[in-house]
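A.B. asks: Some structures to go through are shown next.
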Structure P
Amino acid sequence: MPGVRIFALVPPYTSFGNAPFTLRSAPSSTSADVSASFRMKTGSLTHLLQVGVQYTYGSFLNQRIRNGGMTWLPAAVEGFAPSDPSTWVDPNGGWTATEWGGEVHLNADVANTAAYAQSSISLGSRVVLSPGVRWGRWQGWIDPTSGSRFEAVHDAAFDPRVGLTVNLVSDGTWTAKAHWGRYHQDMMTQMFDRAAGSDVFTNQEIWYYRGTPVSDPATTFTVQQRDSLAALGLFTQETVQPLNQTGPVESYHQPYTNEWLVGIEKQFGHTAKLSFVYTRRTNHDMVALIDKNIATNYTYFPLVRAGGYGNGVPQPITPGDANGHYPGTNGFYLGGVWLPNNELLQRLRCRGEGTCPNLVDIPGLTYADTASLTWNPNYTVTNAPDARRSFDQFQMVLNVSKPTWGGSFSAVWTSLKGNLDNVTGYTAPSTFDAGPYVNLNEATNDYGNLPNYANLEAKVSVWGNLPLQMQGGLFWTFRTGDYYSSTFRLTSLGIYSYDVIRLEGRIPQPVAERLDYRLFAPLEGQDMFILERGRYKMPARANVDAHLERPFSVGGRHLLVSMDVFNLLNRGAPTDIQSALNYGINPWGYSSANIANNAYFGYALQRMPPRTFRLSAQVRF
């Protein structure tokens, strides 16, 4: 049974009836670990040595199957009713959009093998040196839906590590620590799911149904039926979002992280300890599918504006605001856009041969440019050459533990910057596209603050004994907002027009030239960062939780009754933000002002959970 989802370029989506996809994820793993410890002495000094081997074998079945083989995509036009397909038809074009493909069929296995030796060597009474080394081997196999199981990737490497602990004073109340180590990432399927022959992903397509409106929202068509109707003009293919790119594995190395850590601790008697720790991590050998000819496969247009609609006329140029939006002209400055040369070559040749007189010229290009434009994708799974990700963190922690009360305070400052927010080359793994080393526009403005972390986080907790044999605690947390970015999803559906902006005249004035939206067909579904990544921050949020408990003796049993209150002050700060500039549920202009004027950008998609009470009881016997 097909799903019914209101058409929108980006999530969140509104769905009716069946879900568009059936999702199945079945991970499993089996591990073995054998270790031995040895204690040795040199005079009064004690040395420790630990050695061991580890082995883990895991399998992962991941499926994303489109229910009914297709999904209906009606626009939220006036009078729309999910149960009445006659209201789904576009009043101007007489069609209803449908979506096909976009499926995932992954059946993979991984093996992680390691052997290690870690030592603790006393160098006098105050200094301990902790050298270590770990050898690892990583393997990944794929069992494709068409073909035989094969090993996609393998690698092996050593991880050296060394630590130093120094008691700065004889009583041990001041301690300094330092550590450097290399840590390889365990093997996971996203590192090799685009190896040639994997057959994991299918392209996602939008087709317009132009036949008689169906009477039942559960109606579906097979691919064969669709193609037969397409021959009669009752189905037309509008877009194809490429998702199935693969390539051979070449010069593969397992991703790893180098970590520096330095810290100092101060012990105050037996009740309090203060510590300061600085950590620095850098990622290396991040893996991606890469087009080795990407630099010559695209042509760069330095300034492009998206606005209006595909059949409109260029609009006046006005200054853009900080979001990349320009007021009064229904659109956004995209900055530079890379267009694939195969589309440009096809347009230039048909214009030069006179076989497409109704199509517009390409600004700045002529038929003579066909001699210099090339298109030769050469995909490979390997380590991304300029992938960057660095993590810096400073922590301060104070712990106090008294017989009848205790508390803690911590403050953490963090910086996380890079052009990939994971080690597998995907800009957003949930979209299943090949990433910025294949989709060049996704690399625009991609270096900056990465998501899902706060610059500053502080926590205070206090607990202790209360009257009437009760115990309780308060827990306060404050964090600055996570970073997010302004993005624009490229599309060739004719929802937006694209204009190349150039300066002309003795006193340069901006002039717009139309860039046919159909040239963007191979870029369908790609998200561009409009400004540098992580330009914006969500609002800061603070939260207070409370806990209260009291023991009772009932029939010789120990009964503990407790109550927790989460979000005591009932704060509602956003925890997820709509970051897409061209989100909207009416993309063809029925309520176009909301989309073209950026009405949804910055709206809260999710907030802190509301105040919640939990009452519980435990009986111990």
Structure Q
Amino acid sequence: MLRRWGAFVATRPRSVLAGASGVLLVAGLFGFGVMGSLSHGGYADPHSESAQELVIEREVFGNRSADVIAIYSSDELLVADQAFESAVAKVVRQLPADLVSSVVSYQDVPDSAGMVSRDGRAAQVVISLSGADQDEFIEHYQELAPLLEADGLRTDLAGTYAVYTDVDEITAEDLTRAELLSLPLVVLLALMIFGTAVSALLPAVVGGAATVGALAMVRLVAGFTEVSVFAVNVISLLGIGLAVDYALFVVSRFREELATAAAECASGAVEIAVRRTVATAGRTVLVSGLTIASAMSSLLIFPQAYLRSLGYGGIAAVLVAMAATLTILPAILRILGARVDRGRIWTRRTPNAEGRWWAALARGVMGRPVTILLVVAAGLLVIAAPFAGARFGSVDHRVLPEDAPAHRAARMLDRFGDEMSTANIVLRDATADQADRYLVALTTAPRVDTAEIVAHAADVHLLRVTWSGGSQSEQSQDVVRGLRTVAPDQGHAFVGGMTADTVDLVDSIGDTLPWMGLMVAAAMLVVLFLAFGSLVLPLKAIAMNLLSVTASFGVVAWIFSDGHLSGVLDFTPQGFIDATNPVLMLAVLFGLSMDYEVFSCPGSARNGTALATTKQPSPSASSAPDASSPAPLCCWRSSSAHSPPAAWSS
């Protein structure tokens, strides 16, 4: 298949390039509005207990969550001063009813318990947003935020949607900055590798095409299912990275094949080089792309739309990068020919000089394979050790930089007392007396400070439980698990809230992760077996990659969970790892590790460098060229400028 495709591109490069340019133009126009089609939520398993609690709570009582905590403060005024009270009351009075479900001000609470700071200069207003889903809540928060500013007072906004908004904004800014920096760096890196300006531009061209095409694919998928905005991040990560990786490989192969073909033939060297490049390096790129796409597809089995979205973005990025490398790049190389080396900046060293150090390293490793294997494996296991004690949580203000508005606001809550966490519990199909007995039982659960019934309607009751500690801490997660062991006399209880969301996320990922691992391993076995016809190579690759990926987990746990190097890297330690990070790391790292297995496997070399240097005698009337003999191409090329013999096409 790739031989026939290589022949087509080599003979009709302008047609291929024109067709690809048209597709990219349409894709660019379609994908330009992708952000408007993407979701800001998708973190929860819709079948989890916390998700069910939230659905029932909103259906029966409306939204009662503390979505926004507006903190008003002043260095000159006290909360009790008339000017302070008037400014806050004016804001509360003017809040739009279509954006707000309920409002609880410090002025509405007897003795302002817990809602006035200990120094008397700050106060809280707690707001529940209206809306049907997380996207609406975020939209309503963004509309509401400017309206919460109070005259003469400092206003800080804390809460879930303040954090989500800052995360989205900072991520978008970082993504734009990364894209503006990445392509120039790619060109600079390629310039260092190739030494010529024209060659250095080709990886950036393929990377840009991969990004444009992948964004269009994600928008198309978003028309049928929920896709998170973070799918775009994966496109930038994998799309540009793999496109550059593949382009460097293909351009290097083309230059080698061009030199070989030029030495063999008086004419037609460029066309022959393109054919050979697509048939050899193109095969490696095809297997590599399918391998990584298989790894990313394992994310599709998770119930969280957020994780599935990362899978959609990754698959789109890989497939488009692979397609661009096999279409646009060989067409450009066919048109450029020897001009690919135009704009020489510096002269590369000879391959022997370049490979001398690596050859010495390889000989040293092969001289003591068992010793090297044991030492490296032991080192990786030591690096992986911190992951054994890793703690897991979810997104809160600590993922943001310290100067982010939501982070600063969350730190201001310390002025009101120790950090508190809450759980909302819906008790359904129970009488008032049964709800009271259930309430008493909840107060006896470990670490619970208070429990109260905040609303009831017929046989449905809404209870709220509070305790000391951060919502993402391991102790708070244990509190939620303890609450779920308390069974009511009658009816069904659903425990929800921020900590319950985290507990359900961690449990859901823990239940699904083994199936993901089996899926990835099976896909790798099948793809690599079909590519190289060996069972030992895939098994060896899986074992090596498990070791290296686990070591990567250990590094992440040591830095971000344990807090090492936080001063150097300028971040606030969370004391835990976001539970979704290991999942994404497993898919991406396993895929990329397998990618380099493909590049380093003997089968890849056999169809690559060895093929480029093999010389066969010219075929006789009874022989036909095959995939492993480039020399006959010169023979038929001299008599047919456009089409190879029938045996080649077969």
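We did not get these values from a lab; they are worked out from the coordinates using the rules stated. Since the model is a prediction, treat every value here as computed from it, not as a measurement. Cβ atoms are built from the backbone, for glycine too; each structure is taken alone.
A.B. asks: Computing relative contact order in percent (Cα under 8 Å, 6 or more apart) gives 18 for which of P, Q?
C.D. replies: Details: P: 11; Q: 18.
Structure of origin is Q.
A.B. asks: Given a computed value of -19500 for helix-only ellipticity at 222 nm (-39500 (n - 2.57) for each DSSP H run of 4 or more, over all residues; to 500), which structure among P, Q does it belong to?
C.D. replies: Q
A.B. asks: Output the label of whichever structure in P, Q has the greatest value of FRET efficiency 1/(1 + (r/R0)^6) of positions 526 and 542 (r between Cβ atoms, R0 = 41 Å, to 0.05).
C.D. replies: Working: P: 0.65; Q: 1.00.
Comparing P, Q, the top value of FRET efficiency 1/(1 + (r/R0)^6) of positions 526 and 542 (r between Cβ atoms, R0 = 41 Å, to 0.05) belongs to Q.
A.B. asks: With distance in nm of label points 7 Å out along Cα→Cβ at positions 38 and 566 coming out at 4.9, pick the structure among P, Q it was computed from.
C.D. replies: Answer for the origin of the read-out: P.
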